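Enquirer: These notes open a run of structures that come right after.
Values in this text are rule-based calculations from the coordinates and carry no lab data. Keep in mind that what you see is a predicted model, and the values were worked out from it rather than measured. Cβ atoms are built from the backbone, for glycine too; each structure is taken alone.
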Structure P
């Protein structure tokens, strides 16, 4: 994937990958900030700020923001995660300048009018309630909090409703000043656009952004722990996890490949043993989530309360097998191919490519060539898989349960099962 970069005087990096055969452009601004960089008293402010940016600027009303993009058939959205926030759009090639004008406007000129904030507070509170009412969603918040207790990384992205209801214009402006600066932002475009044209568009609109942030990231220290919430619902939802790998760890690729072969698809060990052979679940999978200083390796399953007692020992058994190196070369190669295919297919999408370019620049201060990523995948050996599995599963577990729960292995029993 060919790309070009220009850095403005204030430090804002502008990335493009020109694809002249496309009729569209995917573009946006990515910011290295999110809930993991929040103080406890403003937990949820990153997500709320993202929402309120769309509620009107000095030049546009909330309706005009939507209409200007949709009048030309474009699509615009945003997201907030624990360590990233993004504002992005996909447009026909002739409308790229309109999109970056709107994005630059909402990022710098949001008015935070009280009547709009009052409405949006309740919108976000409804989003919080919806998440709480969705067991296979909220359990991940419980899991994160148990893994990183009393830390920003362990708190929810949405924040608690009582805090969201207190966020006002001054709080939002202070957050903007401390967390949004050129040094932790990347403007990126992929598609039918020339680099010099996109640089001009961004420079005209964003060269006045302050150069430096004024917050200090909190240390991310994995602890592990236990959480249970009994609910009168049909299923028991289970999350079992351990400390994983940060983005820059040498174990990053072995961990991702290991997760793929362990629980990443229909041919994976967990799916075959837990669902296909034993019929204990409908859904089961593993995941390897990385953060800047830490990471989580997790296993999720949705099961019945009658099957819960049987499920945990079966999962623990599969953990023991991979720790003992009972993984075949065929499994490893399949996982490698799956990961490479996923990476390469994703890069065929202009939207996914823009996301990859921007995030890599924010994380590593460089774009990692595709050949280098593929080579890192190819380099992983069976011994790497065994070492990674042992490193992950020798740590303190995080164990969360939610739903229809009667009998289940307690935390001490789980520790003994996974330590075998």
Structure Q
């Protein structure tokens, strides 16, 4: 196969797809990795053919051009930018299609892959990083700003969602996809989230069914694979300073606001106060050292490190709720306190809470609440037992990535055998 893998976002979105690509490449397949400028080097180190659809200068120029705009003008500018990018990514991917191509991608890229699948008949599989990215009215995902929706009676959820999809979601995607649809002579999609954007053939869930049992209304074509844990070789070692700190005292609490958090100042101010109240040691992880308060000797700052190496030597983890970080904490048997900020993080955190392996804190800067919940996580025998019981169920990343590669190979073979006569473009 030639596998076109789409991936963008944070480490949590990129690393699993790097791992999947490596597993496919080890089986003799050619990988075309389409991503943003900041992950080109990591993909090249994996041995992939890499295509970037967003350059660093382009991103900075765009952000600078929108700084002075009001809210409405800024939203319109972002929408125009995304629409242009969607058309460019369609063209970029189409230029690499042939009869042996399989398209694989996470949300946002669903729409790109689905259009290419519709136009050229190219086999397509969706990857789903988190349960919250799957549409359900039976068990709606928990989003911080939409918690009211889950509280609605079931009979009201459908008309409310359909109204939102018709009035807000579909118009957004019609604007986003107008240009590529016109270029490929395709109709604009409708009911995008509820009916259209997933692969109609195969959806690969990058988590376990025990982490998120499937509601009745999830698509039938889902294959649960597990957590595809993967880390570039460059991230595999602890620094000398961090190693000395870990050896010098009891296991610390690790604090990680996430690689995409741009302004973690308040996070670290609140968590430092909690660490000091507990009389504990801490490790603060952030690339934005200028956002840190003055740190005592009991707290170590690291710009970036290997979580698989660090977490087994920690006492607890406080983080934003990214699915990759959750998986690593479960693998390490580590209690976790989740401070969700946006998108899927609240839903992820609640699933950890239901497993008994952690707690969710919605007020991230409430030092008293942070201290109380951390004390419970550090001292509760029930939490420790739950973490120990889940830990053996987390398979090595290589095992899961290999399973996903096998699922994709089988799906490509199946779709290819039923593929209509649509030809890949010679000059798309």
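Enquirer: Given a computed value of 4.9 for distance in nm of label points 7 Å out along Cα→Cβ at positions 153 and 265, which structure among P, Q does it belong to?
Expert: Only one of P, Q returns 4.9 for distance in nm of label points 7 Å out along Cα→Cβ at positions 153 and 265, namely Q.
Enquirer: Looking at structures P, Q, which one was FRET efficiency 1/(1 + (r/R0)^6) of positions 129 and 201 (r between Cβ atoms, R0 = 30 Å, to 0.05) calculated from, given that it came out as 0.15?
Expert: Computed on structure P.
Enquirer: Can you tell which of P, Q yields 21.4 when mean count of other Cβ atoms within 10 Å over residues 49-56 is derived from it?
Expert: Here the read-out was taken from P.
Enquirer: Taking relative contact order in percent (Cα under 8 Å, 6 or more apart) as the quantity of interest, name the structure among P, Q where it is greatest.
Expert: Top value of relative contact order in percent (Cα under 8 Å, 6 or more apart) goes to structure P.
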